[in-house]
Structure P
Amino acid sequence: MKISRYFGAAAALFCVTGSVAQTGAPSISAPVEQTFQRMLAAPVVKSALAAIEADDERTLRDQIELTEVPAPPFKEAVKAAEFLKRVRAMGFADSRIDSEGNVIAVRKGVGNGPTLVVSAHLDTVFPEGTDVKVKKQGERYLAPGIYDDNRGLAALLSVMRAMQGGQMKTTGDVWFVATVGEEELGDLRGVKALFRDNKNIDGFISLDGLGIDRVVNAATGSRRFKIGYVGPGGHSFAAFGMPSATHAMGRAIAKMADVETPTNPKTTFTVGTVKGGTSVNAIAADAEIGLDMRSNSAAELAKLEEKMLAIARAAADEENARWKLPGRIKAEIKLVGDRPAGSQAIDSVITQIGVRSAQALGVKEFSIAASSTDSNTPIALGIPAITLGGGGIGGGSHSPGEWYSPLNAWLGPQNTMLATLALAGIEGVSEPLLMKRAR
């Protein structure tokens, strides 16, 4: 099989994301280019690329089967056990589920190299009881979670099979990890635990989304709060003059809505949920809003948080002052989500590798993006990290109508494997481009 088949492959791959992207790509440095020239000429790499393409149907089968194993927020254990079973069937003796619920499979290198994590997440946004049976309509497969992130999990398995089947020896250790808690109020708990408990990780690749023409090298941070207002309440007529929790909430929302944020770095907010009160003819004794704030800058996110929480507290004081009853309504603020922001240089080695891997597969135009993924945690810690796509095309992420089509889908795991090998190094072929961090 000729390697030119991979160079000339079409790369019409895309996905729907909430990321902020810039077009273009970094220049490829001489060390990165030399590494890829050596890798792409190596028979062991050519063989592994061919194995991934031949594995395409099986990878799609994995994707469908894993989609049909529910993994609602905080209830990923059944899918974790299923993923571990598949990993062990490949011969990964050093594999386990850690205390947080992540599946970890270690593939040891030949020694004295870096430690690289390649990961995808187990959880979906869909609640328990959601119908996750995959249905086929033409060339599309439909089911909640079919590509976010079950495509990532399937692509991860394909890379693992190709590396195991060819008995490829890397210089560095490669950890294949299926994480919990990436979505919503999971708050990246899986990847946070991974880095909390393992101080030896030198680099990180997350598989999330689909297109291999998109390299996420920056972290959109978020802070999420539940802001409650509580007071005595009372009858709407008999107790008129008593401060209202819902009125305090309304004051807060109105002032929050007028806050201005920078467009660069992009910084956003929304009051996503509201609730409170007991009946139409009662002065509300309680009310609550859910506030989401995001930014590509940790500094701007901190400024926005300070401003919004000041508004939230002042709203209670203003409602009490309106009725000249100080202290009756109190604001209760609870942090429920904290995803760190961070960035890397567009010409960082790991970003170059994400681009050069896809170039080897025929991609010519790129977006270098900031997004909110498992890569947030290592980027914020100063550890090289990127998020890559699993291959194919799809849409409707986080909706009941989520769909996936396996157009040139094998390019996703091929891209991931090339990036993995460039970072970890191949014995007798290329040195690792990932540096070991000071321990």
Structure Q
Amino acid sequence: MGDRADEGADMAGRVVVVGGGLAGAKVVEQLRDRGHDGPVALLGAETERPYERPPLSKGYLLGTDERSAAFVHDEGWYAEHGVDLRTGTRARAIDLGSRDVVDTSGTRHPFDHLVLATGSRPRLLDVPGGDLEGVVHLRTLDDSDRLRAALSSAQHVAVVGGGWIGLEVAAAARAAGCEVSLLVRDRLPLVKVLGPELAALFARLHRDNGVDLRTGVAVTRVVPRGTGARVGAVELDDGALLEADLVVAAVGASPRTELAAQAGLTVDDGVVVDAHLRSSVPHVLAVGDVARAWHPTLRTHLRVEHWATALHQPETAAATICGLDEPYDALPYFFTDQYDLGMEYTGWIGPQGYDEVVVRGDLDGRELVAFWLREGRVLAGMNVNVWDVVDDVTALVRSGAVVDRARLADPDVSLGDLG
């Protein structure tokens, strides 16, 4: 727990949380855990109770996890903790003057504090034929259900996009026995995130598992099968025509900022918030994918579309509402599972980039820890099929220490001795 900050302390006021995903569910959980005993309402546009999204492209899509494992809380948790859960309820407007959230039915939900956990929406495949039957994206549990069913019968799958979702879906499609084309605009998948040194590892991983990975290409058209309304192929800008009976658009996501913008909050690639997750209107907060938060350690605003942010930012949001001084300063963290590869990444490289990558372990064998350095200091680290090192990597990044490159690359030297 942080120190008490008298200004803004509110243990009994009305809190409305807009957004029924992991971030929203964790805000209400943290409020109750911290002793907030006032009315709490959680408005979710989906008809499902809050669930986590990583299983949708990982275990649940693969069929190794049960559907129920995705839900954040048991069905009865919300009533037991005095949380008014309103599923199937989409917020239409924020009335800052009266401090109400207005939903699409016209119902007003009064608040003393409002938390926006509206997340992000997938970008659509904006090409001719992008609306054909069989062109899908992945964001919701229903999307995952449909994709999982489609993979069971599809023969040729085209995945458009070389980010984490695209690669995880490609791996799931191969596990389902589909022929897979992975179509990436950049010279390598993930190159903007990892740089060419480690992006090449993921390119090899997919090619080794039978994926037809095509880089430096763009989809210009989705072609119907015959004269029907169902997809039959995709056309690329290099003139290639690839057979496909299922096309997965994994071309990124955009933060859902419409409510915030209409209410006059400061919006710039997300809802701009301070380290305590307060927006330009202090009793309105934002968390998760939609929040572009000031990071006190990295000294910049960041918007991080990953599970760990949705999991942990709510701790700060609830603390802020309860009058506690607990700024959010966790380093960006994300993970992936593809084929026999598991990976965790911690840190932030930033717009200045890095000047070298140091690898300890076996890059070709895909069992390693990689570090991105600038001026001898570790900016970020990624462990691949090596476990229990995230705390040490985090400490190295936070230390800002100049490290000995040879010792950093030596698996016999403890990471804990380098900071």
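Just so it is clear, none of the values below were taken in a lab; they were calculated from the coordinates. All of these numbers come straight from a predicted model, not from anything done at the bench. Cβ atoms are built from the backbone, for glycine too; each structure is taken alone.
Annotations
- Distance in nm of label points 7 Å out along Cα→Cβ at positions 54 and 102 derived as 4.0 - corresponding label from P, Q: Q
- Source structure (of P, Q) for volume of the Cα convex hull per residue in Å³, for residues 30-181 alone, computed value 150: Q
- Comparison of P, Q by mean count of other Cβ atoms within 10 Å over residues 150-157 - largest value held by: P
- Origin of the derived value -7000 (helix-only ellipticity at 222 nm (-39500 (n - 2.57) for each DSSP H run of 4 or more, over all residues; to 500); candidates P, Q): Q
- Relative contact order in percent (Cα under 8 Å, 6 or more apart) - highest-scoring structure of P, Q: P
- A value of 25, 53, 21, 0 for P(r) over Cα pairs in 20 Å bins from 0, in percent, calculated from one of P, Q, originates in structure Q.
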